[in-house]
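Undergrad: What follows is a set of structures to go through.
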Structure I
Amino acid sequence: MVSHVLFTDGSVNPQQRLGVGVCLLLPAAFLESSLSEPDLNELAMRCQYRRFTDTSSTQLELQTLLWGVSIYREQIAPVERGGLRLYTDSQCIVGLAGRRERLEKHGFSAVHSRRPLSNSALYRAFFAAGDELGFEVVKLAGHCRTAAQDNVQQIFAAVDRCARRELGRWLAE
């Protein structure tokens with residue numbers, strides 16, 4: 001049974017290799033009890049963000065997810081942990097489970113050059129966290145019309161807006 005849900009998203013400036021990751025950890029009951037539209041302003045205030053340097057979009061998505069998982073570990077006592085459901089729009093993260101066997105078979109290295117993959121440490125950390133916590137990853141559409149959004153999509157849209165806003169603020173400093 002899922003006890004908590006974690007929404008993660010990031011916004012990156014590829015030219016400057018700067019990114020902001022945003023996490024929102026909620027009890028799963030929040031989604032079940034939220035029959036009406038969620039208060040997006042309240043959710044935005046509950047979002048946590050972190051700045052990352054020397055990153056790419058793929059790295060940022062993985063870094064943000066792993067940081068969010070660490071928040072879950074810190075804030076939720078082991079006896080209170082049930083299943084964790086992760087919501088993301090990252091195709092890389094969603095596809096990692098299907099790539100795991102091949103990645104491990106080749107030692108997280110490129111098949112032909114045998115050089116370590118640039119994100120190998122992040123992939124290993126992702127799989128270790130998944131093995132420990134047994135989380136479920138749910139792929140969401142990154143951007144969709146407001147009329148087509150359910151509560152989960154609305155919450156994710158608030159996280160996405162927070163990431164873009166915080167990156168803009170950082171770049172304006």
Structure II
Amino acid sequence: MADTLAVNAYGPKRVCDAFLPLLCASTGRVVNTASASGPMFVARSSDKHRQILTDPDVSWEQIEELMNEAVAKPKGMEPYGFSKACLNAYTRFLARKHPKLIINSVSPGFIDTDITRGMGATKRPDEGTKAAIFCLMGDVKGSGCYYGSDCVRSPLDRYREPGSAAYAGP
């Protein structure tokens with residue numbers, strides 16, 4: 001659990017801590033690479049986790065407390081999905097902290113790589129860049145949101161199938 005959180009949650013936080021001061025305050029953008037595993041984790045989480053991980057006013061301290069609890073008692077926790085749900089919550093927190101920047105997270109989709117080979121992944125690696133490029137360069141409406149691999153806003157608490165209607169909630 002600790003290693004997965006170090007890469008998928010603390011890693012992006014460290015990068016943001018280092019590079020946010022260098023971004024143009026009026027046009028800067030941040031895109032965190034999340035996963036549909038995050039919302040799928042939240043969908044089957046406890047009420048406590050769901051409430052914190054989807055709270056528009058979540059604090060870094062709340063996210064970190066959840067992560068510390070998970071490291072201390074990882075039994076029954078799915079590290080990858082949990083770490084990506086934490087990254088989505090951090091993205092929301094960061095967007096609120098830096099309201100002039102556009103800060104979102106994306107799912108690249110289920111990409112056929114050495115890690116996923118044989119698991120049913122069908123997208124080529126180059127297809128996994130579509131949502132990130134959209135959030136970096138496109139006409140993005142809003143900040144602190146999560147976008148699916150089809151470049152459409154998606155909920156934090158359940159899976160949205162690519163090609164289905166955009167999420168319009170908070």
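None of the figures in this text is laboratory data; all of them are computed from the coordinates on show. Bear in mind the structure is a predicted one, so any value in this text is a computation, not a measurement. Cβ atoms are built from the backbone, for glycine too; each structure is taken alone.
Undergrad: Given a value of 2.8 for distance in nm of label points 7 Å out along Cα→Cβ at positions 55 and 159, point me to the structure among I, II it was derived from.
TA: Among I, II, the structure yielding 2.8 for distance in nm of label points 7 Å out along Cα→Cβ at positions 55 and 159 is II.
Undergrad: Taking FRET efficiency 1/(1 + (r/R0)^6) of positions 15 and 39 (r between Cβ atoms, R0 = 30 Å, to 0.05) for each of I, II, which is largest?
TA: Once FRET efficiency 1/(1 + (r/R0)^6) of positions 15 and 39 (r between Cβ atoms, R0 = 30 Å, to 0.05) is worked out for each structure, II has the highest.
Undergrad: If percent of Cα pairs over 14 Å apart, for residues 7-70 alone computes to 68, which of I, II did it come from?
TA: Label of the source structure: II.
Undergrad: I have 1.4 for distance in nm of label points 7 Å out along Cα→Cβ at positions 135 and 151, calculated from one of the structures I, II. Which structure is it?
TA: Derived from II, not from the others.
Undergrad: Also: Upon calculation of distance in nm of label points 7 Å out along Cα→Cβ at positions 79 and 95 from the atomic coordinates, which of the structures I, II produces 2.9?
TA: Source structure for this number: II.
Undergrad: Given a computed value of 28 for relative contact order in percent (Cα under 8 Å, 6 or more apart), which structure among I, II does it belong to?
TA: Source structure for this number: II.
Undergrad: Given a value of -15500 for helix-only ellipticity at 222 nm (-39500 (n - 2.57) for each DSSP H run of 4 or more, over all residues; to 500), point me to the structure among I, II it was derived from.
TA: Details: I: -15500; II: -11500.
Source structure: I.
Undergrad: Can you spot which of I, II the value 0.7 was calculated from, given it is distance in nm of label points 7 Å out along Cα→Cβ at positions 63 and 103?
TA: Values: I: 1.7; II: 0.7.
For distance in nm of label points 7 Å out along Cα→Cβ at positions 63 and 103, the value 0.7 is produced by structure II.
Undergrad: Identify the structure, out of I, II, from whose coordinates Rg/Rh (Cα atoms, Kirkwood Rh) was calculated to give 0.98. Can you show the working numbers first?
TA: Values: I: 0.98; II: 0.94.
Only one of I, II returns 0.98 for Rg/Rh (Cα atoms, Kirkwood Rh), namely I.
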